[in-house]
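No lab work stands behind these numbers, since they all come straight from the coordinates. The model shown is predicted, which means the values in this text are computed figures rather than measured ones. Cβ atoms are built from the backbone, for glycine too; each structure is taken alone.
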Structure 1
Amino acid sequence: MEFGSEEHKNLFCRFFLDSHREFRPEDLPWPELSQATVNKLAELPIWDYAVHTETQVHRKLSAYAEIEPDPLIREALSLQAEEERRHADLLRYFLNHYGIAFSELPHDPLPRDLEQGFRRTGAGECIDSFFAFGFIALSKASPDYPLELIEVMEPIVQEEARHILFIQNWFLYRRGQRPFLLRPLHSFEVLLAFASAACARLRDMSNLGGQALTLQAREHENSSLSARQFIHLCLRENRRRMRGYDRRLARPRLVPRLAGLIGFFL
């Protein structure tokens with residue numbers, strides 16, 4: 001199968017549409033939590049940012065879907081936008097259900113170039129999901145939070161795996177649609193999107209407390225993993241979560257390869 005072909009487009013769009021799972025946040029089996037656990041969750045300084053980020057992704061994807069001329073890709077983009085909206089709604093429901101205070105941050109302006117905005121958003125999703133896979137595995141092994149709570153979040157994490165699989169194949173489809181001599185330019189644009197997304201996350205970490213946030217998260221998870229061990233955990237979880245999908249679909253490779261390279265030198 002040639003990336004950028006009609007066959008490729010039909011494969012990655014139909015995979016995404018057909019694997020959608022319907023559920024409502026209020027229907028999930030939210031467990032009873034001790035006040036100590038709720039307090040630990042409330043101390044994490046991430047909730048305003050998390051709700052804001054999911055809401056912004058929904059807005060960007062919805063806007064981009066509206067201008068996408070291909071009806072099948074537009075349908076898949078619209079579905080991903082709705083899933084991102086559901087992620088934001090789930091976070092709000094979770095926080096309200098357990099009485100954890102958070103603030104709704106004002107919307108950021110939409111990017112002028114909506115396709116470039118989706119490239120950067122997709123790159124950010126690939127970065128976030130890779131590390132989220134490791135954090136979820138770490139949380140399941142931690143005594144700090146009930147396993148039942150982590151399992152409630154499991155469908156969302158696997159949904160992110162679907163998202164980055166779709167995004168990776170969308171990158172390759174767009175590159176394959178370019179004239180042959182312009183394909184290296186598209187690859188460069190994608191690399192710039194990843195660099196921009198990585199810088200944005202470093203800025204966000206700094207605004208949220210930087211090293212203090214990382215140390216706090218490690219303390220909350222009671223983790224004795226080294227950075228190298230955590231990277232290996234993320235790599236293993238990334239492979240596991242991608243294993244069940246059609247082998248013809250391209251897997252995200254840039255973030256795992258860079259992380260693996262960093263892990264090699266640690």
Structure 2
Amino acid sequence: MFKILYKQTLAPKIDMMVISAPYIARHAKAGNFVVIRLNKKGERIPLTIADADVGNGTITLLFQKVGKTTEALGMLKRGGFIRDIAGPLGHPTPITKYGDCVLVAGGVGGATLYPIIKALKETGNNITFIMGARSKEYLIWEEKFKKIADECIVTTDDGSYGRKGLVTDVLKEVIQNKPIAIVVAVGPVRMMKAVSELTKPYGIKTIVSLNPLMVEGTGMCGACRVNIAGKTMFACIDGPEFDGHEVDFQVLENRLGFYKEEEEKAYKLFLNKPRKGKP
């Protein structure tokens with residue numbers, strides 16, 4: 001059992017939890033994730049380790065309430081418990097002294113990038129951070145990122161804060177103004193695809209963190225398979241980060257769309273299922 005020490009709502013449908021997990025905190029590296037299970041019969045879901053405090057033995061998780069399990073997780077309060085947390089899982093982000101680095105976050109993707117930015121900065125890199133959201137109310141951890149990054153640029157779809165437009169608009173400007181060694185992008189599939197397509201002609205190394213459906217996180221089920229450079233790989237054990245120029249984003253989008261359709265069908269069947277004692 002893992003105790004919830006702190007909980008906060010950061011934006012609509014986005015919560016943060018600080019959880020006591022000493023072993024995971026000691027071994028977590030930038031880019032790692034965990035798989036959690038709320039109860040004995042609950043489904044397993046992957047969540048990125050947004051931060052880890054070795055001294056206090058805690059990990060920080062950010063999650064968006066978009067399904068049954070994340071909604072149930074959001075109902076837990078400080079002092080509550082999560083039954084199982086497995087991790088750290090996945091390959092950590094390759095951290096070295098690159099030079100000028102650009103990190104691009106869409107929505108809750110910033111949670112994934114926070115430990116990566118810290119690790120890159122500690123290694124002596126110059127960091128430009130571009131964070132995008134639908135509107136101002138959906139921005140998360142802006143002040144935390146500003147304290148670490150050398151430059152932080154915010155965009156919103158509706159222009160309610162920062163620059164109005166897409167993160168790729170800003171990225172293109174940054175690339176044209178100075179030589180970039182590496183770009184790391186995390187967020188919606190279409191955003192990561194657009195970033196990868198933008199950087200490819202420039203030959204800029206680009207890393208993306210993929211988010212296919214995962215079941216158990218150890219490579220046995222095969223649900224999270226992705227197509228990388230024409231080869232089938234698994235996001236849980238081979239990733240979750242991959243070379244953005246080698247990812248078949250169309251296959252990824254198709255698989256995510258298929259599971260979404262099946263989930264909606266199952267939910268409709270559940271709603272229409274006859275209940276005992278009811279007509």
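General observations
- Structures 1, 2 were shown, and FRET efficiency 1/(1 + (r/R0)^6) of positions 42 and 98 (r between Cβ atoms, R0 = 30 Å, to 0.05) at 0.15 was computed from 2.
- Origin of the value -9000, where helix-only ellipticity at 222 nm (-39500 (n - 2.57) for each DSSP H run of 4 or more, over all residues; to 500) was derived from one of 1, 2: 2
- Comparing distance in nm of label points 7 Å out along Cα→Cβ at positions 58 and 90 across structures 1, 2, the highest value is found for 2.
- Per relative contact order in percent (Cα under 8 Å, 6 or more apart), the highest-valued of structures 1, 2: 1
- If mean count of other Cβ atoms within 10 Å over residues 162-169 is computed and equals 22.6, the structure in 1, 2: 1
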